[in-house]
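Trainee: What follows is a set of structures to go through.
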Structure P
Amino acid sequence: MLNNSLAKLQGYEKLANGSAELLQDNRVISHRDLDPKNVLWDNRGNPLIIDWEAAGTVHPMQELLEVALYWCGFEAGKASQEAFQTVIRAYRSQGGKVTGNWTDVLNLGYQGRLDWLAYSLRRSLGLEVTDEAERQLGVSEVIRTIRALDDYADFIPLCLNWLEYEQK
């Protein structure tokens, strides 16, 4: 599977690297993994954000896009346009400015997935772990991540349509 996907993976990497260069000058400090599993709610309905190990700098529109993708169900395979656009509208309603070229932002979205693939490959080869069960988990993650990259590539045109519709 990896050999058959190599040309596509190199294409994704080229897109990500080109966009990273274009978007490198505008970065903010962010959680960088603000999906539903990392938000707990207290008994008054206030969010508690956990799992900060991925925190770092990111282009603000990349963070907005990733949050919208997480919360609309994309990662679970059932993306909702309404939920996606609700996240974008909520960001705007709180004073957030939506700027930048969405194609570049979406292409930059390959980077985190490619980084996870690289880590999973190292795990699958036993370079990051010594436990056989962890190595096998790395193999599973390689397969899952290659599929996730392809799903992301297929989703980009639809996502661009949603963003265009939202900006009208």
Structure Q
Amino acid sequence: MKKTLLALALTGLFASQAFAEPQTLKENEIEEIVMKIHHEADQGGYELMSVAELKQMFDTKEDFVLIDAHPKDQFDTGFIDGANNFEFQGKFTNHWKDDALGGTQDAYQAILGHDKNKKVIVYCGGNKCGRSNTAAMWTKELGYHHVYRITSGIKGWQDAGFAVQTAKK
């Protein structure tokens, strides 16, 4: 139910942006993105989360693990404070060596921690980026129970006016 509601909210978000700015996406293109995200979440058995929900978790000091699935150079240019970087590729293949470009399963599990009931939130670049889906799929595959994907990613975080960190010197 939550996945369907978020998918509908994403549709409304895309539509409202389309009216506020020169329209860059057609309704069927928006629908295609929303449906793709909905199907990925269903297939992966994970939940979707908005940037507003993530911000609330920060504000209430909730304990969770935050994964940024970008390549290191992109992560360094901007990331959500507290995020751990572990690179995944954008198309899930179910083969660790092809999907996880950031290292070994043991390295990823070390970032995730031993508590498989702790919330894990993953994100990447935005609604068209598939890296967060791959990260969420593998997190579930490794046995973590409470996995959430921020589909609008770092772009959605910034668009909401929330600060990002940078590792560039």
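Where a number appears in this text, it was derived from the coordinates with a stated rule and is not lab data. Here the structure is a predicted model, which means the values were calculated and not measured. Cβ atoms are built from the backbone, for glycine too; each structure is taken alone.
Trainee: Given a value of 10.5 for mean count of other Cβ atoms within 10 Å over residues 57-64, point me to the structure among P, Q it was derived from.
Mentor: Q
Trainee: With mean count of other Cβ atoms within 10 Å over residues 49-56 coming out at 17.0, pick the structure among P, Q it was computed from.
Mentor: Q
Trainee: Given -21500 as the derived value for helix-only ellipticity at 222 nm (-39500 (n - 2.57) for each DSSP H run of 4 or more, over all residues; to 500), which of the supplied structures P, Q does it correspond to?
Mentor: Of the structures listed, the value fits P.
Trainee: Where is mean count of other Cβ atoms within 10 Å over residues 33-40 largest, in which of P, Q?
Mentor: Max of mean count of other Cβ atoms within 10 Å over residues 33-40: Q.
Trainee: Computing FRET efficiency 1/(1 + (r/R0)^6) of positions 25 and 129 (r between Cβ atoms, R0 = 41 Å, to 0.05) gives 0.65 for which of P, Q?
Mentor: P
Trainee: Using the calculated result 2.4 for distance in nm of label points 7 Å out along Cα→Cβ at positions 41 and 113, pick out the matching structure from P, Q. Present the calculation step by step, with values, prior to reporting the outcome.
Mentor: On the way: P: 2.9; Q: 2.4.
Answer for the origin of the read-out: Q.
Trainee: If you work out Cα Rg over 2.2 N^0.38 Å for P, Q, which one comes out largest?
Mentor: The maximum falls on structure P.
Trainee: From P, Q, which structure was relative contact order in percent (Cα under 8 Å, 6 or more apart) = 26 calculated on?
Mentor: Going through each structure in turn, the value belongs to Q.
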